[in-house]
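Chemist: Next up: the structures, one after another.
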Structure 1
Amino acid sequence: MVFWKKLFTNSTSTSTSAQPKFSGDLVLTTTDRLGEASIYFSTETEIDLYELEELCDAVGWSRRPIRKVKKALQYSFLVVSMWELRGVKRRLIGFARATSDRAFNATIWDVAIHPQFQGKGLGKAMMKYTIKKLRSNEISNITLFADPQVIDFYRRLGFVLDPEGIKGMFWYPD
């Protein structure tokens, strides 16, 4: 889509002087019935755990203990957040994180886009941004786990089901 023209630039400026200072990469600026809004990706912004919980609730995920979510974020190699900035208000509208051995492999986890923003290409943009950030750290093998209803989404981004058959194995406590 055309609105991604600034997707992978380091530009953080906007045309509106009312926008708060924000560290991130501009994805798009839109105007709707509520006024002008900008969408940013960030790897630097602190994430309020309760805002993240609201996002997870909005996409229908079951609740996880906040203390464990905090620990998961602390031990993640990369955390990507997507924000809507409207005037001086910002809202978390997307999220993904990755764990890594910091040399060869990374696994992407917890990809979420607020339902109001789904179907607009923002999930695709966030995944491309996440992959770009991982590749810039010389990570060559990127994996993820996908629920059946989103496998086609990830296929369109270049992910493939294990071409050699199921290599993954799982252990779950009884």
Structure 2
Amino acid sequence: MLHAILSLISKWAIPILLLAVPLYGYIKKVPVYEAFVEGAEEGFTTAVKIIPFLVGMMVAISVFRASGAMDYLSLGLEPLTSRIGAPSEILPLAIMRPMSGSAVLGMATELMRVYGPDSFIGRLASVMQGTTDTTFFILTVYFGSVGIKKYRYSIVTGLTADISGFIAAIYICNLLFR
């Protein structure tokens, strides 16, 4: 019964939302179409402004991976992570996560294809996706698009949160799935 209710809600949530938002705007006497067009224009302007930051970030990630630096870093961290219960196969994902969400999604997909989604590695990859963020991507794109140039403390805070999320993912997965 609960499954049927959730299925019905998920089927109708988006259409109802797409109807409710303009209807609410109309009731509040907001020029809905004009507000939409203005927002779309601002979104396009922002998208054009962030293109150089995106290109720079993608080049940096490609150079990092192609140079073999990620492999050396994984190899250097392997003795430490094996002590805390993290398999070495997950290290490239942990290293890349602060840089690129799409690259890590591809890595996680590959890990799940090789080891299975219900394996410890598959589950750890999934939990890591949810407990960490793309710190450098956020700083590059979002901060760059609004002109913030001094973000030293944001890097430290973001990477601290990523490391905490990585450790929490390992702890939780070892607790629940081993």
Structure 3
Amino acid sequence: MHRMVILDRDGVINEYSDTDVKSVDEWIPIPGSLEAISRLKKANFDVTVATNQSGLASGLFDYDDLKAMHDKLNDLLAQRGTSIDGIFFCPHSPSDNCVCRKPKPGLLLQIAQQFGIRLFETYFVGDSMSDIQAARMAGAKPVLVRSGKGVLTLHKYGPFEDVPIYDNLSAFTREFLRENA
């Protein structure tokens, strides 16, 4: 059985932008996030990404731009001797009413099916209410980080009784590995 941690992208791994991260130059890792992924991988956890990318539907960027951003992530991780096990994204706009756009659970269900994981044992780390809702709907364990939109999410919707809160991915990983190593 795979042990996995699922991560949102913008605001968890890389800096969040209110106007979308539209290019490889705008894709800037949050300090400590790549090291956190490396630590999870070295502890024998698979790491996948579940991210809404509606900028594709609205024409803010194209699939080549998105691939370049994900290539940058993979290249930076390769320099640390590791990699992401899979990147799952929803290319639709909110009005498309698809099953894969968070807060719906489609991306998490795709990951579970592809990797044969049990979502009730799997943490999903995000920075928004839609991440928490997707985790709950899929039966995964939601985690909120204060990076990205996390502080705003906490002020608008929190506190959450059943959602652990960490400053960032690095802080989550440190505590998570202490408890699960």
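Chemist: Taking helix-only ellipticity at 222 nm (-39500 (n - 2.57) for each DSSP H run of 4 or more, over all residues; to 500) from the coordinates of each of 1, 2, 3, which one would give -11500?
Modeler: Label of the originating structure: 3.
Chemist: Of structures 1, 2, 3, which gives 1.00 when FRET efficiency 1/(1 + (r/R0)^6) of positions 77 and 101 (r between Cβ atoms, R0 = 25 Å, to 0.05) is computed from the coordinates?
Modeler: Label of the originating structure: 1.
Chemist: Quick check for you: by volume of the Cα convex hull per residue in Å³, which of 1, 2, 3 is greatest?
Modeler: 2
Chemist: Which structure, out of 1, 2, 3, was relative contact order in percent (Cα under 8 Å, 6 or more apart) calculated from, if the result is 16?
Modeler: 1
No lab work stands behind these numbers, since they all come straight from the coordinates. Bear in mind that the values here come from a model prediction, so they are computed numbers and not experimental data. Cβ atoms are built from the backbone, for glycine too; each structure is taken alone.
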